[in-house]
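Got some structures for you, see below.
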Structure 1
Amino acid sequence: MEDETGCRRAGGTRMAGMMRQQVTNTDIAAMLTEIADILTLRGVAFKPRAYLRAARAIESLDEEITDIYDRGELETIPGVGSAIAAKITTIMEEGTLPYLDQLREEVPPGLRDLMEIEGIGPKKAHLLYTERGITGIEDLEAAVNGKQVRTIRGFGEQSEKKIAESIRVWKERHTRFLLGYILHDAEAIGKKLQSHPAVMEACLAGSIRRRKETIGDVDILVSTDDPDTVSAFFCSLPERRRVLMQGPKRSTIVLAENLHVDLRVIRQGQFGAALQYFTGSKAHNIRLRQRAIDRGWKLNEYGLTTRDGAEVIAREREEDIYDALGLAFIPPELRENSGEIEAAAEERLPRLIGYGEVKGDLHVHTRWSDGAHTIREMAEAARERGCEYIAICDHSEGLPVAHGISADAIFKQGKEIADLNREPDGITVLHGIEANIDRDGSLDVRKKVLRDLDFVIGSIHSSFRQPEAEMTERLLTAIHHDHLDMIGHPTGRLIMKRDPYRFDMDTVFEAAAAAHVLMEINAFPTRLDLSDVNCRRAHASGVMMGIGTDAHHMDHLRYLELGIAVARRGWLEKGDVINTRPLAEFSAWLEK
């Protein structure tokens, strides 16, 4: 689940009887999240927030919590005090947690699942149970279909329709996976295969190589002269939960959360053809096959050949196939049949922004609001990832759920940032804010505070269902604010959770371009907002984009790659993204 700031919340996982060596970061985070949810259902204040903070920190760790436990350093994890550390220790040593078992007995089973449906919080979940005996999502769907929910106090016909749509989205979410939450694991498996002595080539393929925002499964291609050995190695990977298929040409394993990973073994010399075939979207590949047919050839996963298959035109490299078909090489991210083939034929494909060309992160949170780390810790982590600068943009006071900071706190934070910038550590910290755009379009931070900041993001965090005309005017008013630099997560969507709010996109983009206000590509996995399609639309209006991770933890800084992937899928070049510029040029742009 995701909260309003875009942070991910793990789902519940029962671990009764689990052996110590099997406990993972995800398992611990899931149990702490379940405690928080049950306490919230019971109306307990403050405690749920502590458990959620600890769960998020554990889920974002870049090492196994078992190693931290072995060193006796559980309390060094942000948000993990002595009480939570003791509960983690119990889980480690006993494989279960009596405290959680007791909590589970105190609420009807299935009530917590109802909270995964947008618009249903603890109070409404309890009301659904007491009024209609609804104890799970299947019960809720049946009640909605029977028009029984609208008769419960606090609901109505419109809310019932919204719940029906939310159930549809919930079902979709359970068959798709967010790119940002599986890419790292998929790449790790790919690297293990690539390092195996029997593997000559290995590469991710399919939608994950195209960097689609959601993924159905993971495809990996390898070439080898010893397929049995490689398949056996793949099926023995420690990440697997079970093996569905093992063979010399194709094997399938299942990871956590029921994610399927398919391994396809390709003969040497045919790798390029197979990689092209298994990467492009269906529509893209159909267009390529038609170009081959028009030339009297045929194209499939085995190569580009004459129609009778007697002569091979190209198959060792993807580039050779595109070249033979009269096309410039089309990067994987563009292979969606959205105009890329025509552009490649006419040599007008964009020179896409590179994954190493972003110099800074424009949207970073810290402990001053709802982040897990200090400014210094986030700055040092960003420097290690190669950033020249970062913008600290904690939430403003008008968002209490995110512990937004007051004007006095903003002033104190500025002094801390100034002190850090005097240290010769190789990274510059910009003092910013993520201000809330209120219903009337005003920002919830006074102008005299904003004028002293380096970078100001304005974001909508409430009243998402305003009529289109009102939402358009709200955004236009914000864009014309004297001190606004960028609109944060501009459409407000949460992927597979919440649809974008409605506004006149072209009007807003044209106004932003005229006012030199950036539109954010928010790189957090649950957002990726602007989307690739809307990036193209904004660029067509002359809008400059800025990429920010919306990081709330040091590990979230790696999501910068996801934002760049969105920009590439949106046909953006280096010059279309402001933070590809070195600090001096970026600062000059802000001054201008």
Structure 2
Amino acid sequence: MIHPRTLRIDYGKTTTVLYVVGSELNVNLNRSAPPTSKFFSVKGTANVQYSISPTPRDTSHLSPIPLTENSVLLISRDHASQYENDSKLSVQYYGANKEVLGRAVVHLTAVELSLDVDADRDGIVEKNNPKKGSWKWGPNGHGAILLVNCDSEKTYKKTLDSEDKNIYKVSGKPLSVQLQFSPINTQFFHLFSVPQGFLNFPYDKDFNGLVTINLSLLEPISDGLPETPIFTDKVVFKVAPWIMTPNTLRPVEVFVCSTSDNYQFLKGMRNLVAKSGYKLNICHEYVNRGDRWMQDELEFGYIDSPHHHFPVVLDSPRDGNLANFPYDELLGPDFGYVTRVALDEHVSSLDSFGNLEVSPPVTVNGKKYPLGRIIIGVAFPTATKGRNMTKVVQDFLWAQKVQEPIALFSDWLFVGHVDEFMTFVPAPNRKGFRLLLASPDAGYKLFRGLQNSGHGQATLFDGLTNAEQITLDKILKDEKLQAENNYVQSCIDWNRDVLKRELGLDDEDIIDLPILFKLVEDEKEYRAVAYYPDMVNMIVLGKNLGIPKPFGPKVNGRCALEAEMCSLMEGLGLNCTFIDDYSSYHQLLGEVHCGSNVRREPFEFKWWNLEM
């Protein structure tokens, strides 16, 4: 891109000019000529290029050329100076008889100055891309991308790189901003400062993720007078958003806690993860301090750009005894960390990240969501009171833009998490996944069918010493329990309709799982908990599912709930492994998903190719 610049010269004087390679100096010769001038000539050193407009006819530049009101001298250089004033050029003016009237001299020092970025998003910084000063979404879009420098090069006494005064490296590789100044040297400038104090994620109305860098080169005219600009440039970046990963993406590693009472759970998880071929990370009790709810403390995601990507953990404001785990154990080189602190808001159970999920990619009424949609649970839309996810977290999730959130009604649950009644599993057909929903109706249908087949005396919780066994006949006779489950089914049906509408699902995309609930008192209100281990609260590892062992009624020696679950999942090519979490999780109002977490590979789809 040529940057034209008007230059004034005076006869009888020498003008010293700082010239930026890639620009063009335009000198109006008539403006600077002595009175009565009719002709001019130009000569210069070999390292300076010049031309005259309009182009003279039938004469060389060394011979007197007719001077007109529009005679312009165009000056340029193609490389930086080796020393100061190493380029010289002179203009001589003549009268009507070609007598010499005056002479103007120009001394040039050429510098290379460029503000360059990867504006075409191919991972390579290109020279003066004409679109570098703007940003546009889509596969045909343009504009550079910044990664938040939220990892840490330190592993001991660690701090976020963005808060460290010493620069080691930025986000794993050099940032694609180059401020080049020659002939002295070339310097790479790394971005840390924006109005918030350091480069941050888009997170609320005050920062939309766009960062503009303006570069100006100023020249002093005279002592006591302001400097004047001789070169300006601008580039625009979009800060890469934080992106969640759904169950349909390939796992990388699984995280669980070890506690004094979860041996059976841990044994089941070890076997499942080993069979699935992934890495298992165990957070031991001296770190977790008895806090087993790995899902609730954190959510894994990632950030991506054409030149680099790395995982980033979002730390929940829940801050239980696992509060230090994301920062102390996960933050490191090429592993980022971000959190949102609710300073003026009450943090409730709904701020735990069992209440934060994301769908697989979907298309809704022709609109594509190739990175899926975030799902959170809130109070009922018309409620004047109730628990909600804090606004600071909701604002952060909405501000990322690329996974437009959906709010479901979850405050009817005692714990209040969306993972208590829904999850997604991969599928070989239709949309590539199925939505699994807890369904009391499906539970009663299954149990009534067993009763009609003569199995009314089969018992739930058989084999458990810390649970009272109960027959199917007694469960089906309990009118209060039936009424409570009718209420629960109504709450789930509300969410079913929202999910069908917001994810573009048909009934064929949804599978109902036979799960009953019961209501318990919670601060003078009644909220629901799972009656037996909640099978929808599972861990998804490729085609292998880790499902809470439900301890349902046995028919012909086999748990009828397990048999039903296997029948529903095996049609999708999925394998069911049932994990005993009754004592160590279910009785504490959580299940397998609540006690585990999975870091997954990023999407192949690049977020900047979204049509926004």
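Derivation of every value follows stated rules applied to the coordinates shown; laboratory data play no part. Because the structure is predicted, anything quoted here is derived from the model rather than measured. Cβ atoms are built from the backbone, for glycine too; each structure is taken alone.
If you rank structures 1, 2 by Cα Rg over 2.2 N^0.38 Å, which sits at the top with the largest value?
Answer by largest value of Cα Rg over 2.2 N^0.38 Å: 2.
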- One of 1, 2 was used to calculate FRET efficiency 1/(1 + (r/R0)^6) of positions 146 and 242 (r between Cβ atoms, R0 = 41 Å, to 0.05), yielding 1.00; that structure is 2
- For structures 1, 2, calculate distance in nm of label points 7 Å out along Cα→Cβ at positions 106 and 522 and state which one comes out highest. 2
- Message: If FRET efficiency 1/(1 + (r/R0)^6) of positions 218 and 530 (r between Cβ atoms, R0 = 35 Å, to 0.05) computes to 0.85, which of 1, 2 did it come from?
- Response: 1
- Message: Of the structures labelled 1, 2, one was used to calculate mean projected area of the Cα convex hull in nm², for residues 226-289 alone, giving 10.3. Name it.
- Response: 2
- Suppose you compute helix-only ellipticity at 222 nm (-39500 (n - 2.57) for each DSSP H run of 4 or more, over all residues; to 500) for every structure in 1, 2: which one lands on -12000? 1
- Output 0.25 (FRET efficiency 1/(1 + (r/R0)^6) of positions 298 and 466 (r between Cβ atoms, R0 = 25 Å, to 0.05), calculated) maps, among 1, 2, to structure 2
- Note on the structure: distance in nm of label points 7 Å out along Cα→Cβ at positions 82 and 258, calculated, reads 6.9; among 1, 2 the input was structure 2
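Match the computed value 16.5 of mean count of other Cβ atoms within 10 Å over residues 98-105 to one of the structures 1, 2, and report its label.
On the way: 1: 13.4; 2: 16.5.
The read-out comes from structure 2.
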